[in-house]
1. Figure out for me which of the structures P, Q the number 3.0 belongs to, where distance in nm of label points 7 Å out along Cα→Cβ at positions 17 and 57 was derived from the coordinates.
2. Can you rank P, Q by mean count of other Cβ atoms within 10 Å over residues 33-40 and just name the one with the largest value?
3. From P, Q, which structure was helix-only ellipticity at 222 nm (-39500 (n - 2.57) for each DSSP H run of 4 or more, over all residues; to 500) = -8000 calculated on?
4. Ranked by distance in nm of label points 7 Å out along Cα→Cβ at positions 81 and 97, which of P, Q sits at the highest value?
5. From P, Q, which structure was Rg and Dmax of the Cα atoms in Å = 13.5, 47 calculated on?
Structure P
Amino acid sequence: MLNQSQIDCLQACNDCAAACRQCASACLKSDDLKSLAKCISLDIECADICSLTASLIAQSGDQVKAACAVCAAACDACESECAKHKMDHCRKCAEACKRCAEACRSMAN
C-alpha cells in the first residue's frame, strides 16, 4: 500500500505528464514552430519521464528514488522553458512541472 507522499507524487507525475502532452500538442499547432522547438522537445521528454516515474511509484519499484531525482530535474528544465512563453498552455505546464518537481524532490530524499 502506498503512503500519502507516494500517492501525492504519483498524482503530481500523472498531472504533469498530461500537462506536458497538452502543451506539446498546442505548441505543435503554432505558426512559429521554430521558436517552440525546445519547449516541445522538453514537454515530450518530461511527459515520458513523469509517466515512467508514476509507474515505478505505483509498483514500489527499487529505482523510485533515482527516478524521482531524474523526474525533478526534467520538470525543472521544462518549467524553465515553458515559463519563457506567454501562452496559457505553457503557463499551466510550468505550474504542473513545478508541483511535480517539488513532490519528486521530497520522494528522492
Structure Q
Amino acid sequence: MRSSISAWAPSHATLYFAVPENKEVSDFLHQGSLGGGLNFEEGVITTVAISDNDRIFYNAVEIEGEISQTVLRLFRERTGNTSAVEVKHKSRITTGCGLSTSGAGSISLTLSLNE
C-alpha cells in the first residue's frame, strides 16, 4: 500500500479588494493591496500519493486541474523532486461559485507536497 498525506485549507469569499496607487514602487509584485474577506469552515482537503503518473481529481472526478498542475510544476522546480503523484481534492463546495476552491486546493496541495 502506498502512503499518502492530506492537508486542509479553508474556502474564502473576498468582500472588497483594492490596489492603492503607490508612485514610489514601480514593481507591482511589491506594491501590496488592501482587502478583506471571510474564511469558511468548509474548505478543500487534498490528499497526495506517489503514483505512476500525475492524475488530479476533484470529488472523485478526474480533472485537468490547471492550478494544481502549476503548483506541481513550481514545487518540482524548487525542490528537484520529480515524483509523479495522484492528487485528490475533496470538498462539499462546488467549483465556480466564487468561494475560492481553487485557492484552497492550491494551498492544501502545497501543504501536502511539503510534507
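No lab work stands behind these numbers, since they all come straight from the coordinates. What you see is a predicted model; the values in this text were computed from it and never measured. Cβ atoms are built from the backbone, for glycine too; each structure is taken alone.
1. Details: P: 1.1; Q: 3.0.
The read-out was computed on structure Q.
2. On the way: P: 15.4; Q: 10.8.
Across P, Q, mean count of other Cβ atoms within 10 Å over residues 33-40 peaks for P.
3. Working: P: -29500; Q: -8000.
Comparing all candidates, it corresponds to Q.
4. Details: P: 0.7; Q: 3.1.
Structure Q gives the largest value of distance in nm of label points 7 Å out along Cα→Cβ at positions 81 and 97 among P, Q.
5. Details: P: 13.5, 47; Q: 16.3, 57.
Checking each candidate, the match is P.
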